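Got some structures for you, see below.
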Structure 1
Amino acid sequence: MANNGTINVLLQFTKNNIATKSLAIAAAGFQTAGKDYQLATMQVPVGGAGLAIPLGPLLTSPPTVLGEILIKNNGPATDVIELLSAVSGTVLGRCSSGRCILMELPAGVTVPAMVAVSTASPPNSEVDAEYFILPV
């Protein structure tokens, strides 16, 4: 069966007279489970326990494993988003403004959450994020 999920990533480093270094992953394919996915935006609260990520159709027909998640922080430069294993859970990853988290969620994570940290004065109350979840 053909792959129906694809990941393309490039991480590159260039500075002064150091030769450019990069790691590219092109068209890394994987099988998804079923036909459901969740592609949405959410307002991530600053501080506190975090907010469960709305799973949409993945909540009504839950897959065995949530699978791949991509999160983009659309907030201001003062704000960082943390991906949590659950509300009040373990931090799985974090991303600064304009950056992203791309990872395969661990099998035990069934309702991931996000919380934001703001260094603005006064702190922002919430941060805009985009996310995409593909079950595997």
Structure 2
Amino acid sequence: MSRSVTLVLESGKTPDLWYSGQGIGQFADENECRRVADEQKVPRLESFLFRDVGFLEDEVADSVPDEDRADFDRQLGEIRRQPAWHDPTEGLRAVQPLLVHFRERAKVEDDPNDYLATVVQDLEAYQTILQQAIADNDRFRFED
């Protein structure tokens, strides 16, 4: 399954910059991204990912098995407390170490399918958009 992660601005402004979103959404290993963030003591990208509580309540809740209900309800409570929009300065702090990390990997690893190149391309686009969001005093979130 293909998953794409899009950076969305609160202003609704659409960046004039193309990126696939699949680099982070599909080709970057989540555990590797978490490890880099934790080592650099920066927020994890997933902390900026918007979760639609209404969708989870309307479409998912009824299908959760009874034995998983308590965990689902706990996670739903955490999602309800998440902010809808984030400071782009924090997003930039999260993106930049990942960009350095994946650029280094792309230099030394064979990448016949250009997966690493796609990850780097997405991170470069996120960086550019976040820098502009800072200048515009805008806020952001990631959506998948």
Structure 3
Amino acid sequence: MSAKSTMSPDLIAFLKAWYHWATNGAPHREPFRRNDGLCDNVWKWGDGSKAQKYEVHDALADMFGGRWFPFGEENYDARYEASTQHECPKRLAWVRERLFEAGELRNCNDCDFSTTEKDVTVCPDRACRGSVA
């Protein structure tokens, strides 16, 4: 079963929004917070109802097996203080994998560039310029 069929459209939308924010400068509080992880940032996401946000939050918690710090507690604490949760390689990789499984992420064939944008066909990295599929 694909991730798209197991993840709700709201969860996919949240992950896409967070990934786009995290990989495009991550302006603090616009809309997400740099010091918060994924679960806490659900509450800052969009104009959805409280019930919708609880659904997304609970789905994330289930995917993390109920663990409070799925990417490591020490890592979380240090990144909380430094406001760099959005730069955590494990967190970014986890989100990338979920979006790729859901068919919502496209990757450059020649480098590590990835995007959720459907209209990008050429890697924007001037040194690469590979095709995005």
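Every number here is computed from the coordinates shown, using simple stated rules; none is lab data. Predicted model only: the values in this text are computed from it and were never measured. Cβ atoms are built from the backbone, for glycine too; each structure is taken alone.
Observations on the model:
- For helix-only ellipticity at 222 nm (-39500 (n - 2.57) for each DSSP H run of 4 or more, over all residues; to 500) computed as -13000, the structure of 1, 2, 3 it came from: 3
- Taking relative contact order in percent (Cα under 8 Å, 6 or more apart) as the criterion, the largest value within structures 1, 2, 3 is that of 2.
- When mean count of other Cβ atoms within 10 Å over residues 7-14 is calculated for each of 1, 2, 3, the greatest value falls to 3.
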